[in-house]
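Student: Pasting the structures in now, so scroll down.
Read the figures in this text as sums done on the coordinates, not as results from a lab. For clarity, every value in this text was computed on a predicted model and none was experimentally measured. Cβ atoms are built from the backbone, for glycine too; each structure is taken alone.
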Structure I
Amino acid sequence: MMNRPNIFRRMLSAVKGFGFKQWFFLVLNVLLVGGSIGCLAGLSSVSHALSTLNAAEQFRGQGDTRFAQLACYLPVDDGKTEDDIRSFRQSLEAQLVEQSLEAAEGGRLYIDAYSGTAQITVGSDNGGNASVKAIGVGGDFFYFHPLRLRAGAYIKSDDLMDDLVVLDEEMAWRLFGGTDLAGMTMTINGEPFVVSGVIARETDFATNKAYTGDGGVFMSFSALNRLVETASITSYEIVMPNPITGFARNITADIFPLGNGDLVENSSRYSLTHLWEVIGAFGQRSMRTNGVIYPYWENAVRLTEDYAALLLTMAVLLALYPLLTALVLIIKDIRRAYRFAKVKIPEKVDEAVEKRREERLEKAFEKKEEEGKPDGGSEPS
């Protein structure tokens with residue numbers, strides 16, 4: 001077996017013998033491979049840019065059960081009510097029991113959240129006021145959207161009162177001139193509310209592009225619906241068991257009142273299969289004909305999907321020429337080995353046969369000589 005120094009010595013000798021053409025193609029292939037690897041690294045970075053897609057992994061924890069994270073986005077003229085959400089939960093729980101899926105003692109088998117938006121007028125005692133689009137939330141909204149708290153606490157579905165709000169930093173400064181506001185009072189459409197907490201907005205590149213508001217207000221959906229009767233639920237998110245691929249998506253599609261809305265599986269947004277679907281839908285993704293207006297976090301995800309699909313396409317295209325070059329070299333080596341085997345193996349076989357024949361003749365000659373000698377090994381007198 002050839003040792004490592006000899007291999008390197010032969011490689012160095014081969015490289016020294018390269019002409020301009022060989023050096024050009026070598027450098028070109030190295031650059032293309034490096035570019036492809038860079039695109040794949042960028043794809044990995046983009047696919048981990050958003051914190052809103054990690055709920056299934058977080059909910060699973062150290063358990064063995066597989067979970068899927070899904071989202072339903074509804075047309076603005078076909079929004080749902082909290083009664084619709086409760087009805088869906090009952091149907092879902094019945095389906096899970098029917099499939100022999102039960103939560104561990106003291107645990108939950110699924111977790112969900114819902115939201116809707118409406119225009120409101122907010123004000124504070126120090127004279128600050130603004131007209132903004134508030135997000136009314138329910139369920140475990142901040143589990144799916146873990147915005148960093150700067151002060152106070154999130155609002156939760158089990159709060160005794162629905163008069164609590166969460167402001168983002170921009171709105172906090174706009175109304176109060178600061179962020180340490182837990183317990184401060186403000187008004188929404190003339191009704192008193194209490195600031196529960198202040199959050200910092202996401203800092204990733206996609207959300208920065210997708211969120212175009214001038215300050216955010218999060219409040220319970222029940223309170224928003226009380227203030228704005230036309231408010232409806234247009235976004236529903238859930239993490240639920242997915243023991244086999246497609247199980248969670250199929251159940252949700254069957255029993256959630258989706259209508260003309262969109263159902264997406266966030267757990268597989270960056271899988272190769274889905275990214276090829278994104279590439280195949282190039283151009284059509286920009287058109288919305290079903291009346292759905294995505295919330296900013298879904299627009300952020302779709303932006304990262306587009307970047308991921310582009311990076312995947314570039315990685316494949318950049319790797320194509322080096323792969324073809326490697327394939328050509330392999331085919332050449334196979335053909336060279338075939339020609340060598342076709343010529344040399346018969347020669348080796350003939351040499352082996354000839355050598356064996358000579359050995360047999362030599363043995364036969366030696367045997368004949370021994371038989372011709374008299375006993376004792378001496379000539380008669």
Structure II
Amino acid sequence: MQDFIQRVVRQALHERRLVGVEVMVTHHGQTIFHQAAGYADRETQRLMTLNTRFRLASVSKPIVTTAAMVLVQQGKLHLDDVVTRYLPEFTPSLPDGGQATITLRQLMSHSAGLGYRFLEEDANGPYARAGVSDGMDASGVTLKENVRRIATVPLLYAPGTAWCYSLAIDVLGAVIEQVQGQPLDAAVKTLVTGPLAMHNTGFAVSPGQVVATAYVNDQPEPHLLQEGEFVAPFENTVGICYSPSRVYNSEAYPSGGAGMVGTVSDVMRLLETLRSGGGSLLSPEWVAEMGRDQITPHALADAPGTGFGLGFSVLRDPQLAASPESPGTWRWGGAYGHAWFVDRERELSVVAFSNTLYEGMSGQFVNDLRDAVYHGLREAL
């Protein structure tokens with residue numbers, strides 16, 4: 001397997017699709033591959049090394065969702081509770097102006113009717129007009145104020161009737177704060193990262209701590225991501241407004257959906273804990289609930305054969321998805337250039353963090369790496 005993965009990594013670096021990347025693979029609970037390649041910072045020639053810190057973007061979501069699930073296990077939250085039980089003022093209206101009822105389950109599965117500012121067609125969309133932050137910009141807004149602003153925008157659809165990627169996990173973060181009685185960063189440390197010894201994962205770093213420099217795919221090579229730069233991950237969208245410096249701002253609101261920083265090893269520790277049944281963190285029944293497709297009969301618009309669980313996507317139909325992964329495989333990524341998946345049937349977990357958007361999240365590299373891993377497994381039989 002090592003040769004197959006290294007070939008894919010070398011090709012992506014040689015073709016200047018990636019600047020740097022760290023890949024880790026575990027199989028049957030054992031690490032069988034863990035290497036870094038390329039540059040963490042191209043301009044200073046600082047090499048990518050194991051345990052480099054990365055801005056996690058949406059890799060934050062499974063961490064924060066797991067924190068909520070720990071509270072569910074403790075009986076402090078219930079998946080089908082209405083959000084207003086914890087956030088009485090979070091009352092976005094239905095598209096027709098009627099009153100909506102949103103549950104925690106719908107927040108965690110992105111079926112609540114919420115959206116994202118970066119998915120709006122232009123800079124004058126409803127979330128933009130409301131001053132909503134996606135959690136990756138330099139907005140000085142607090143979590144409480146951002147959630148208030150989100151609630152002023154009518155829902156895109158009635159909760160439970162469709163699926164749309166959204167700010168729901170930021171709202172979930174506010175629920176966690178309310179129930180746990182701690183700021184979200186402290187709550188996540190208490191509930192997840194502390195118990196799992198994910199010591200390099202949090203919502204901010206001190207000025208002296210180094211984080212992988214972020215780049216944007218371009219020709220002839222990726223360019224340095226600029227403060228305040230908008231980069232669209234999908235066509236016909238205004239794109240994400242990035243603030244690479246946000247990770248150093250301890251005053252920036254803790255975005256449950258996009259605001260964390262961490263390492264490949266730390267995230268692998270969480271994924272492996274969940275894959276193996278939850279360890280001391282969660283019972284197997286709650287892990288199974290996270291991995292259960294929550295949105296049937298609805299589907300992800302750009303991912304055939306894929307549903308969504310609590311915190312990540314769930315593979316329904318490998319043939320439709322043109323994937324070698326097993327049915328039920330969990331997967332997601334992060335806008336700064338990350339992808340991960342867990343194939344519980346094969347007892348396989350893969351985490352790949354890069355510093356290059358969007359190749360490392362949704363480019364050729366992601367499928368090439370997946371295919372290399374499964375090729376390696378077949379060859380080992």
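Student: I, II: which one has semi-axes √(5λ) of the Cα gyration tensor in Å, for residues 112-199 alone, as calculated, at 20, 14, 12?
Tutor: I
Student: Among the shown structures I, II, from which was the value 56, 42, 27 of Cα extents along the principal axes in Å, for residues 40-175 alone calculated?
Tutor: Details: I: 57, 45, 33; II: 56, 42, 27.
Checking each candidate, the match is II.
Student: Using the calculated result -8000 for helix-only ellipticity at 222 nm (-39500 (n - 2.57) for each DSSP H run of 4 or more, over all residues; to 500), pick out the matching structure from I, II.
Tutor: II
Student: Among the shown structures I, II, from which was the value 44 of percent of Cα pairs over 39 Å apart calculated?
Tutor: Numbers: I: 44; II: 10.
Traced to structure I.
Student: State the single structure among I, II that was used to calculate distance in nm of label points 7 Å out along Cα→Cβ at positions 80 and 368, giving 4.7.
Tutor: The value was obtained from structure II.
Student: State the single structure among I, II that was used to calculate FRET efficiency 1/(1 + (r/R0)^6) of positions 24 and 240 (r between Cβ atoms, R0 = 41 Å, to 0.05), giving 0.95.
Tutor: II
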